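What follows draws every value from the coordinates through simple rules; no lab data is involved. Every value quoted in this text rests on a predicted model; they were computed, and no experiment measured them. Cβ atoms are built from the backbone, for glycine too; each structure is taken alone.
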Structure I
Amino acid sequence: MYHLDMFDHLLDEFYQFLLLERGLSKLTLEAYAHDLQTFQDFLKEKGIERPKDVKVKDIEEFLDRLAENGLSARSRARILTTIRTFFKFLTYTRRLKESPLSLIESPKFEKKLPQTLTFNEVEALLSQPNSKTARGIRDTAILELLYATGMRVSELVHLKLNQLYLEEGYIQVVGKRGKERIIPIGSRAKEALDKYLHKVRPQLLKGKSSPYLFIGYKGRPLTRQGLWEIIKKYTRQAGIFKEISPHTLRHSFATHLLEGGADLRAVQTMLGHASITTTQIYTHVTKEHLREVYAKFHPRAK
């Protein structure tokens, strides 16, 4: 009978470790579980019943299988990272002496630069909401705050009133794994928020109370999906036809700061990146921008 020598039990322990020790979200855990199930099915096919019996050649064969099935190098690298983390857990808990992945390199892939808006495009986007309507006043506050802070969409929909310090000129954001950070905000965002808080939010609540900053039209907190629809609507209205994502304003925030000469470490802190290498991708974006400017305006560039 196939039982993988307590493989399921080890996986359960691993997920508990990720949840309690690493503080990973439910969605991230589900992604890990999906990747490891794919790997476990492959091992079952080969008749490998114990983690300690997994060899380098098995990992290589598994990666080849994924490639044959049409998975991109990026997806294969992600799955390999999941498996690598699982085997690190097994060595950490002394279930294994060493990981078979120590000699395996991740598939190489070209990093896709994040899509950003130009400053003029951002200006066009922020000018779209109708400032004479309750919806427009709320949406202006949303867009101004996203661009002013570079916060994630998920962070914005969970933002509470007690995280605002408008007089002092900053907000307190709770990011991934519950990590808190302080982000300054400018006068335009402060004005938009003040107008929303005093003129519109009480109308949206309709006599109810809520700790959350942004409210939908049924008096409930704005959802991530609802916020995404708002961004898409005004992007279309502004005549912007780039392939945008919920993080487009976040990417634009970081890129525009660096183009203006901001310190990389300061941008890292405001974005809430654990590693400076994550923030460094925006330096590549600014280099691309400089190349475009050079090619367009330098008389000897062509």
Structure II
Amino acid sequence: MVRPMRLFLLTSLTMLAFAANSVLNRWAVGPGHIGAVEFAMLRLAAGAVTLAALVLWQRGGLAWAGGRDRVAGVAGLAAYLLGFSLAYRGLDAGTGALVLFGTVQVTMFAGALVSREVVPPRRWAGAGLALVGLALIAAPGATALGPLLLMACAGVGWGVYSLAGRGAVDPLAATAWNFLLSVPLVLPLGLLAGVAAPDGMGALLAVMSGAVTSGLGYALWYAILPRLGAARAAVAQLTVPVIAALGGAVLLAEMPGLRFWLAAVLVLGGVALASLPYRGFTSRSIR
């Protein structure tokens, strides 16, 4: 049983890790410390090694953690990692996180439709509002279309990854296997694209993103997802684009403009409308 305060702290830590990935990736790829594909490869490798070592240390072995959702989790993670890194060649940290987050929510909404869940009118309205916000970001002259489409692909991947993780019995082992099995998918694509040696800063940022904010952060996400539930998980992620935008402003001097904040109100407001319970959070809703 996870106590409410501990769940809140763990959720906050996870959201900080998610936002840090945007800042670290942009910090590394934007100024050219490392190529986008190289960042994704190093990030994945560092995450796989860290998670495998942690499972071996805790359990004494890396037992197979299979399941019907393994293929979806691996494919989703690989698509997310590649799209995410490539998109940050042309997006600032806050805009990238907002597009990613909005697409994730639309993907999870589509997953509910595919699963034939009953979707009330308010969720339709919230999804529509979020789409309007994404359209504002993608309006002509706002941002290059290529990076936006790449981040949207990353958002679909992360949405699939999150949907696959809802039933994880062993979150740490499941995350470790997702990373390990994604290596044969991502590394050949990187080698085909051609790789160049990063500088020291680029390599450090990629390893930090892979080992800490990705590997350990995603394992924690899989662990708390069953306790959060779909609604609270969606609401918690409302904070990620804002944290990423603030981090980009402080560390990278990327000040978001008016268009970003208008789009953020639409996207985050739409997700809140679709996710928040009618009576708000009560003591009974936190179990």
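Details
- For -17000 (helix-only ellipticity at 222 nm (-39500 (n - 2.57) for each DSSP H run of 4 or more, over all residues; to 500), calculated) the corresponding structure among I, II: I
- Read-out mean projected area of the Cα convex hull in nm², computed value 21.2, structure in I, II: I
- Answer label among I, II for the case where semi-axes √(5λ) of the Cα gyration tensor in Å, for residues 74-185 alone, calculated from the coordinates, equals 25, 21, 9: II
- Label whose coordinates, when relative contact order in percent (Cα under 8 Å, 6 or more apart) is calculated, return 39 (choices I, II): II
- Test item: distance in nm of label points 7 Å out along Cα→Cβ at positions 138 and 154 calculated as 2.3, pick one of I, II: I
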